[in-house]
Structures are given as structure tokens and as C-alpha cells.
Structure 1
Amino acid sequence: MSDQIETPENPEEETETGATKTSIKDLEEEGEVAADYLEELLDIFDLDGDINIDVRQGRAYLEVTADEESNLRLVSHPDTVEALQELTRIAVQTKTQSFSRLIIDIAGSRQVRLDALTKVVNKVIDKVKDTNTSVAMKPMSSYERKIAHDLIAEAGLISQSEGEGKERHIVAKPTE
């Protein structure tokens, strides 16, 4: 396995992440801790893959890739990736003693999930436009909610997050 880090020109640049600022350097360190944890997991399960570390939109982003004959596809289902991401996030938070918003993509699973999420959001958009009423979506992660908010806004509608924790979801609304 190999670790590859893509770094910006100014590693000390500050990036806004919620209410706190995290430097690119801190996010790269978070990515390294996460990569070490993922590499151990992949070794335990005898899975082949290369880990690439990047910083995107104020988050550490780890992409695990392999050739087409690899057994990595065994853990590339979006729900499995989400679970591995949560385990990795907990490991990183334990080691660094700070909150982590890292993202993991295994064998293109993020694109698969993005395509599925886009279909669901487009159906909700159509329903809001057809009925001129608010439509609540199922709970989803903050990353998915961000994508959904953006898609709903692009369609000229209003959206807001409601609920707490695992029940947090989006309500799409017609413009008033």
C-alpha cells in the first residue's frame, strides 16, 4: 500500500470548518492518522488498496483505490464505506483529541452514493414543485445534507435541516 498526499501551495492556510478554524497542516495530520488506521484494517481483512490523502472543502479526504481485479470492491458498498468512515473518524478523534469531519471514498463509492442521492433529491424537488408543499426527506449525514441543500437551492427552492443527531433531515419547501 502506498500513501500519497496532495498538498496545496500554502500548507499554513486556514480553512473555515464550522465554528473553528483548522489549518491545512492539521487536516493533513488527521488524514495521516486515518490512513494508518485504514491501512491496518485493510491488512487485517487482506484487502488490496492504495490510500491517497487530500484536503477538500475543509476536510481530510481519503480515497482508497485499487485495480479492477482487487478484492477492495467487497467493502465498497456505500453503507459499508459509511460505517468504515465512522470507525475511522472515532479512531482519529481518539488519537488527536479533536473533532474530525473526514471523508472516505473506497473504490468510487462516493460517486455511487452521489448519483443515488441526486436521484432522490430530484424526486423531492419535482414533488415540491408539483404539489407546492413542503416535503421532508429521510435522515442523512451532514455531508449528504450539504449536497442536498445545494441541489435544492439550484432548483430554486428553499431547504432547511430539522431534527437532532441521527434523525437530522432536510425539509424542501417551495419559495414563498
Structure 2
Amino acid sequence: MKGLEGNEAAQPRVFAHDAIQLDTSGSSGATYGFAKSLELKTDTAVGLTAPLEITNSAKGVVIRILSLKDNGSLATFDIVNPGAGCAVGDTLTFNGPTSGTITMDVEELGLPGTDERGACIFVGDKGGASGTGTMCVELESGKKAVFKGITSGSFLPVLARNILRQATDGAGSTATTDVTSVIALY
């Protein structure tokens, strides 16, 4: 049920039905490079089964194979973990269970599964002893917000489409995310 825009009862986020641990340990630029959308480029993998999770070791992206075509090649998949450090246009290689590879191009950055609704956020750590508890996000509306003073173990009931490395705060200064152990809740 998609519901009307502004209808908070359409998909209330009282309890999470899925979660993704996000890697905010390091990056450069304004984004962490989470792979939100991938396009299949080639599939020469042998031994695929469904369901099966495979990982791109370079960026940490994990996909779950949901179904196969009659010839045994990949038909449908979803992103289990968006990894980090991706850029639009990157080609990711996933090794097949027996041999061969699957290659995919990164089409869009952000949190997977946020095309219709954003994800709520759990912050496990404010960034250590020297952390300020700052987190930069892109909200469902596309606007960017900077949250400051977040304490460890905080649940943020906002609907985020992406966790950003940097954003401009209300005072016009560049803020940098320093919270860690971040989980996107769906």
C-alpha cells in the first residue's frame, strides 16, 4: 500500500521488518557511496542457486539472488548490503559459487529500498570519545539535514534516503558525519 503523500499511516514505521548495517568507517567527498541501484552487465557465473548471497569484496556490496532464468543465469536480485565507496558508473564484480563472474554497474547511490519510503536510522555509537554525534542525511523529500548531539543508542524516526558523509548545516558550515554503528531500519 503506497498511500497518499503525507499520509503517515500508509506505512507506519512502528516496528522494523528489515535492517542493513551501514559502513560509515571512512570515505571522502560528500557521500559514503552506498550502492542503491545496480544494473546487470554480464553473467558468466556457474553454479548459481536461488536464494544465494554473493559479495563484491572490493566495495562490500552483497546481493541476494532471488530467481534464475531457465538457462541458470541471474534473473532477479536485491541488495542485502550497499557496501561503501561506490560511485555511479563503477563496475562491480561478483564471483560465482563454482566459477565465472557476474558484473553489475552502479546506477544510483543511496540506501537500497528507499524509492517509495525512506529508512529510519539507529545510531549505535556517537563516534567514540571525541565524537560529536553528528549525522548528515538526505531525507525522503530530497532535502539534506544535519543532526547534531546524537547519543549512542539513539533511534532517529526520520525517513532517510541516504546517509551523507558531509552536508551544509543551518549556519552554512560544512558538517561531517562522525557517528558509527549505523543501521538503516525498514
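Can you say which of 1, 2 returns -14500 when helix-only ellipticity at 222 nm (-39500 (n - 2.57) for each DSSP H run of 4 or more, over all residues; to 500) is computed?
Answer by label: 1.
Can you rank 1, 2 by distance in nm of label points 7 Å out along Cα→Cβ at positions 34 and 162 and just name the one with the largest value? If you can, show how the numbers build up before the last one.
On the way: 1: 3.1; 2: 1.1.
Greatest value across 1, 2: structure 1.
Consider the structures 1, 2: one of them gives 25 for relative contact order in percent (Cα under 8 Å, 6 or more apart) as calculated from the coordinates. Say which.
Source structure for this number: 2.
From which structure (1, 2) was distance in nm of label points 7 Å out along Cα→Cβ at positions 42 and 146 calculated, if the value obtained is 2.3?
Details: 1: 2.3; 2: 4.4.
Derived from the structure labelled 1.
Every number here is computed from the coordinates shown, using simple stated rules; none is lab data. Source: prediction; values computed, not measured. Cβ atoms are built from the backbone, for glycine too; each structure is taken alone.
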